[in-house]
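Since every read-out is calculated from the coordinates, none of them should be taken as a lab result. Bear in mind the structure is a predicted one, so any value in this text is a computation, not a measurement. Cβ atoms are built from the backbone, for glycine too; each structure is taken alone.
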Structure 1
Amino acid sequence: MRPECRHNVTWEGSTGVVACSNCGAVEWWSDGRPLDPAEGMARLFGRFELVARLPSLRSPAPETLAYRSPSRRATARLAVFPPHQWLLVADGLWLSHDGATLLLCPTDPILAANMSSAGRHQEVRTR
């Protein structure tokens, strides 16, 4: 954490997220306690649909997975993360977005295979 950082929790329902655009820190919270990142990702993005696999440009792995939200309300969940910035949200998993599309970049080979093997219509899986 840098001296100029102010890490405040942003709540989306019962899931809290600290996502600092300044230092890149990401923390997950629920009921005032730390939350496992996989559970946090599932809570926020578990219904998002895989719509494309893209070759990565300036991202942490060779492939980026693009996901679409099932509703406008769910799209609002992206706002807890700064846009256009890659953040390490879980071991082996980076996240970015443009305000409408969730971009996930798995750097762990097993995680990448699990996330991209089910075809075009899969839900976000972090483990």
Structure 2
Amino acid sequence: MPTHRRRNQSLLTKALEFLASDLGIVTITVLTILCIYLLDTMTPLGEPVWLLYLIPLALSYWSDRYYAIPAVFIAIALFLIAGFLLSPQGIAVNYAILMRFTFFLIFFIAAILLWWVRRKQITEERL
């Protein structure tokens, strides 16, 4: 293939390369967290919108940054608390606390497992 064809990339190819890069993954993760947080604060307590926070955690797995998964976990934990405090009344508060705390534990375990697998993958790549 001639070299002038490789340099002349389409806009779609450039966009896909950006999305596949580490900066693209971080950008998509941050935007996803903010959109879910906005949705979480608009829905009443008891609606399990906060389950969508698993999406940015899964996205952070593909980041090249070693501490991406723990950083996303900490950020989402803070957004989970803020979303609880700012959501309109729905179900009883004690049930909402129980549901969010249960999700927090599941989310914590998922973050630890993802970070463990990612750390193992990074160390194997360096060998």
Structure 3
Amino acid sequence: MKEYLISLGFHQKDVEALCKLNHSLESYDPNLAKKNIEILKDLGCSDLYIKNIVMNNTYFLSNDTNQTIELIQYLKEELKFTDLDLLFDSNAYLLNLEKKYLEDFVKSKKKEKVSLEKIRDLIELNLFIMDREK
């Protein structure tokens, strides 16, 4: 896995730091991680965005690919996000969420008569996490 991360342009020091943050990363199958990286590339994420996302969310590499695809489809189709590359670059944690969690969040906000635009703002700014902790 370390070699794969270096091939993506990460410095050795960064790779070591990532492996310290996520101990299972070192032994993780790079072929599985490549699938998640390909998803980001398909969204138009630049190499810099991909590095930022991985640095801020080391667990993304080991996410279930189908879960990531479902989440992205929900963000695009139901919530009408268009610039997912920017969204994930600024809020890499979103990639760890299950679609169901966001659906529940959106339903609860709609019951409170919150507009879709405001819900999108909460997601973009990562404020929905604080809302969950109330």
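So the values come out like this:
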| read-out | value |
| --- | --- |
| Identity of the structure behind -19000 (criterion: helix-only ellipticity at 222 nm (-39500 (n - 2.57) for each DSSP H run of 4 or more, over all residues; to 500), calculated), options 1, 2, 3 | 3 |
| Of the structures 1, 2, 3, the one that 3.6 was derived from, the read-out being distance in nm of label points 7 Å out along Cα→Cβ at positions 69 and 93 | 2 |
| Answer label among 1, 2, 3 for the case where distance in nm of label points 7 Å out along Cα→Cβ at positions 13 and 61, calculated from the coordinates, equals 1.8 | 3 |
| Which of 1, 2, 3 leads on Rg/Rh (Cα atoms, Kirkwood Rh), largest value | 2 |
